[in-house]
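Next up: the structures, one after another.
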Structure 1
Amino acid sequence: MKNKPIAIAGLICVLVAAALAAETPEKPTSPEAAAITKQIPDYVKAYNAGDAKALAQYFSDDAEYTDENGQLTEGRSDIQQLLTDTFSENKGATLDMQADAVRPLGTDVFQARGETTVTSPDGQKRSSGYTAIYTKNDGKWLISSLIESPMADPTPGNELSQLAWMIGTWKDRGGDYSVETKADWARGNNFITRNFKVSEGDDVILEGWQIIGWDPIQKRIR
């Protein structure tokens, strides 16, 4: 009977692999979305160099920029001046930027949503969400509208959302052994409860349960 633990471990590995395979594949990125996303590294490079003129070239002539406090700046020239003042007041600040979703709104009009993090020279970080509208001008994608918004602190449920694929009942069988795992959301989707049962024929030989949650101190799922 020494082969039981090996068989059980094998079944659990198969179960996890099957669950991972059940994740929905991402839709392929359109050429337009790829072109917009491709601009981000150069945009970040210009910001980190404190080059207001180069950064302003990513905006259309009549662009509008709204910061997270609701302050509106209109026109590329005024946006460039705002950037010049910002770099002067906060020399050495760096930007990290990522686009979470890019989707079409119409012909040659796309919306990009994501988040930015500005790190000041003393190491303080400020994160914001952003929504940008891109329009195609003379073959180049330019920002016609950029709106920043404060980032809400992530909830435990937000952090656990990456495990949403686990929810449900999973069954697998190998020879005389079977494994059944059931996972459910608990306490307002802030925890996941997981029950498992390993059987040999009609006999349950191992069972247990687990609570999965987000540890805000260690910043990890456990």
Structure 2
Amino acid sequence: MVVYPPVDIEKFRPKKKKENVILYVGRFSELAQSKRQDVLIRVFRRINLVDWKLILAGGVEVGADRYLKKLKKMASGKNIEIVESPGFESLRDLYAQAKIFWSASGYGVDEEKEPMRVEHLGITPIEAMSAGAVPVIFAAGGHRETVKDGRNGFLWKTKNGLRIKTRRLINDPKLMNRIARAAKMESKKYSYERFEKEIIDLL
């Protein structure tokens, strides 16, 4: 039996009226487990979503200045916002307004040779799901356990796959709403109540 770590999902709630925002939350770093925000920027620039905004938020690790500078240059003038080291209230607001949650963590990594470089579980997709954002995340590591493709989110393996699945969501509001509801329901599996029950059942 696998007991997943708990996520404080009760702290994250969707806005009554979501905004046309695609969000990613994860540290800015080029170290062992790079989050590949550069891939997300490239895809967003190419997909050309006029009425949408991409927000990249996260802590800035020591030594990440050059990487962050590169990302800011890539994002310039493209309706992309970079939020450095947001506080909890700011982060909660970002989750609440976002319709879609992207992640490219693990992209470009040989998972069999370097499993430590892909996302193990990934807390931020679950937080996003609890706030009613649809996860569209790279198919590696723990992402494959969190998201069931086409049911409570989408998994992708190529940049073109990310573009196609994002477009599909945006062009079909009913699909967006249905999967957002399923994502929120799935996030409940990671609640503290569920965690406590499963630990007690093991004793």
Structure 3
Amino acid sequence: MRVLVTNPPWPGPGYGARSDVRWPHRRSDKYLEYPIYLAYVVAILEKAGIDVHFIDGVANDLSVQAFAEKAKKIRPDLIAMECSTPSITKDLYTAKKLKEELEDTFIVLMGSHPTYFHKEILSENKFVDAIARGEFDLTIRDLSLALKNEKRQLADVKGISYRDGDTIRVNEDMPLIQDLDGLPFPARHIVKSDSYREAVFTGKRCTTIVSSRGC
């Protein structure tokens, strides 16, 4: 089972600050925060024995086409894309392009926008296979393991909405993570910190750790 976790491109002028940002937005400078939650997902997948890869389309200045070409070389069974409200039109375009290049790859969207509009996105975009609602760390792991199994029992995966023929299925919510100490440390050996900066620290390279959840 091969999974690609992504912060997809955000085409247009400047840079799209999306991952690990409370208010996703475009900015002229390249102060992009370390995508800590994606790094947690990568670590959890790796711990589960899954062959996991990561691409940050924004940090690496990738066009949608270049991003799709990189994904195509990996040949993932599943692509998990983080999305946001201001970038959703571009995100859906990217998902469509990925499905055109990798028609057998399962595409799941995650983030606050897909969580809220899960039914609408699935109904209107046939190239999206599922939505991971809410906290997506364990949901992406469980979805990956379900797809790895020949029976592909998606009905048993908590926290997803998915398409079953012409029907949109909405599974029960994944319980909120109570024991953060039970999570592995972020996979910084895969999601490397070289491309990220933090304005608070005068633009120096930095990384973060999450000690609690909620605002």
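Where a number appears in this text, it was derived from the coordinates with a stated rule and is not lab data. Every value quoted in this text rests on a predicted model; they were computed, and no experiment measured them. Cβ atoms are built from the backbone, for glycine too; each structure is taken alone.
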- Query: Which of 1, 2, 3 yields 14.4 for mean count of other Cβ atoms within 10 Å over residues 124-131, as computed?
  - Reply: 1
- If Rg and Dmax of the Cα atoms in Å comes out at 16.2, 51 when worked out from the coordinates, which of 1, 2, 3 was used? 3
- Query: So distance in nm of label points 7 Å out along Cα→Cβ at positions 108 and 132, computed for just one structure, reads 1.9; which one of 1, 2, 3 is that?
  - Reply: 1
- Cα extents along the principal axes in Å, for residues 60-187 alone was computed and gave 73, 43, 25; which structure, 1, 2, 3, did it come from? 1
